[in-house]
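Colleague: Structures incoming, each one as structure tokens.
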Structure 1
Amino acid sequence: MNRRNFLGAVAAGAAGATLLGEGSAEAAASGLAARPPAGFVPMSAPGKIVKVTKSNTMQANGLWPTEDAARVMLERAMTELTGKSDLGAAFAKFVHKDDKVAIKPNGIAGQKGATMATNRELILEVVRGVMAAGVPAANITIFEQYPSFFEGTRVWNRNKGPDAALAAGIRTMVHENKDATMPDISVVGIATKFVRPLTEATAVINLGLIKDHSICGYTGCLKNITHGCTINPHAFHQHNASPQIAELYAQDVVKSRVRLHITDAFKLIYDEGPLDKNKKRRVLHEAIYASTDPVAMDVIGWGVIEQWRKDNGLPTLKEAKREPTYIRIAGELGLGIYDKNRISMREVAI
């Protein structure tokens, strides 16, 4: 199927969906939209991003941030985003004590000795913030696709279980693209399901990265959720995964749950991603970003990648035939702000 026919099929599928009755799979899926606890309205700030930077953040091995850096940088990012100086009060803007909270890191580039996964140090601080907001350990789940991905984050080991630093009762789950209980839905004409760790949650915190991607050009907030939480992510890779990433994220089951995006940018990959195969393409960035807007954050992250590519004599992602056009489409679908003139980023160095 060429791109024109593919996009035509997408449009036809979207038009057909509006004609489906209440008993359809799509109608059933819309019933899977999450609802916040009664009386609670999660904070939403379209187009707003906070970037916190700090020098000398890395451990002696140069691979991972220190616990202190992760703590102070996250605290400052959450304060700047919410106006709350207390970490628990800041997280309470996004999660309620009665929420079931799922945390989705990205560990694919932490496999087999590689080190470009969401860092354990940041994950533990996010968990601390969620618990400080009043969410009990039994209502917190950290999940990934495969055991090797999860092990890359260093908060779980298939032989030893969860990190000893995690409070008793916190669940760690691996879905392996098959642990799903929701009905089938059709997205761009492809049948799929979102996995149980996501659908059982009422609130999701997305811990993405800033990375080049060999198929879709860029992988940050949007793709960590769409391709990290479906049973058949590889079915959504045609034509640079555009508009598939945008259309997947636009599903009620997703957009009703994901409330906060915290981007681990202590390091980034500006070429030959998403895996950490060429260490020359992995560089220090020493930053944490926080936002409620996945589109705006992906616009900014994409720009960071493009600058690194330019500085190193590489073609733009458009010239490389993998421009991440799905980010623009996500903006057109109302998932966030794409226009750079409407994105406000507060940068703080500590």
Structure 2
Amino acid sequence: MKEVKERKYTTEIVKDYCEEYRDMPSKTLARMILKNHPLDFEKLESVRTLVRRVRNERGVPEISETKHLTRTPKQIQQARQQKDWHDIPETDYEELAPYEIPSGNNRILSLSDVHLPYHDPKAIELTIEYAKKHLNPNVIYLNGDIMDVYQASRFTKDRRLRDLAGELDITRDFLDYINEQFPKAKKYYKIGNHEDRWESYLKSKAPELLGIDEFQLSILLRFGEKGYQLIKSKQFVFAGKLAILHGHEVFAGFGGQVNPARTIFTRAISSTLIGHHHRTSEHTEKDIRGNIISTFSQGCLCGLRPDYMPHNKWNHGFAFIETEKDGGFQLDNLRIVKGKVR
């Protein structure tokens, strides 16, 4: 009797959601219900099945108050035989929509590859001083790999170096520092491939924690409290006619390109700025209509001679973008050489 009452209760929950979100796909609605009622439901497929029964979708038996949600293998086989296979199955594909930086936010300072706590303090100081004196940005765009996430990487780690808690602390301090230097500017934080290490770590070492808000990197770094807007990993961002990517969206690995800007041109065929390669480069071509397409890679703000790659082609640098009302833009791809911004 208790089991029947519980089924009545959960069915009423699902009915309420189905009534309010009539046009939402069943699987998407099931995810919402499971997230909002984790104590009432255990598995996504059970919720999805109940949603489909409430909606009386084809191929799913109607609700019975005395029938449990799970079915025996024989019942499943019978349902498959009775199913109308002309129906197109529901897809799991979800597209990550690009983000458009609002037109009023037209003076964008892009900082990439800081790799806290392996940053270069002098390079950061020169960048901030130059931006405050000459650029007056109204947007600070942290373009990925701001945090190194060293201890959560898949590579062999030196446990004597800074722990993950220390990395989180110093990254939060850096976000506070940026807020102090540019209190009125809009702030964005793009998830790069190094920040991706955190979710990869959870997937392999602690999958039970996936989906719990408190373990999301944006919560751990307190984006909401500090006023930073999250830009997801692999999410495209546009500032007028310029695409801004970290670089891991289109590059399978790190390094190897003679000219990263030339390589991103061949893959994007659109005006694009990337970080990721720790190098300042530029490439410009005209299309058949005479339109100019320019691509850029910006320098980094981390140490230039890490133990794992003491010889490289890296350089310190940052980028400044000024967008126009028609979507056009001007981009200064600046280097830091011998203590001077050039």
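Bear in mind that the values in this text are calculations on the coordinates, not laboratory data. The structure presented is a predicted model; accordingly, all values stated were derived computationally and were not measured. Cβ atoms are built from the backbone, for glycine too; each structure is taken alone.
Colleague: Using relative contact order in percent (Cα under 8 Å, 6 or more apart), single out the structure from 1, 2 with the greatest value.
Modeller: Largest value of relative contact order in percent (Cα under 8 Å, 6 or more apart): 1.
Colleague: Determine which structure produced the value 2.4 for distance in nm of label points 7 Å out along Cα→Cβ at positions 125 and 149, calculated from the coordinates; the candidates are 1, 2. All intermediate terms of the calculation are to be shown ahead of the outcome.
Modeller: Values: 1: 2.4; 2: 3.0.
It must be structure 1, since only it matches.
Colleague: Computing mean projected area of the Cα convex hull in nm², for residues 165-260 alone for each of 1, 2, which one ends up highest?
Modeller: Working: 1: 6.9; 2: 8.3.
Top value of mean projected area of the Cα convex hull in nm², for residues 165-260 alone goes to structure 2.
Colleague: Here percent of Cα pairs over 36 Å apart was calculated and came to 14; which of the structures 1, 2 was it taken from? Before the final figure, lay out each step's value.
Modeller: Details: 1: 14; 2: 37.
Computed on structure 1.
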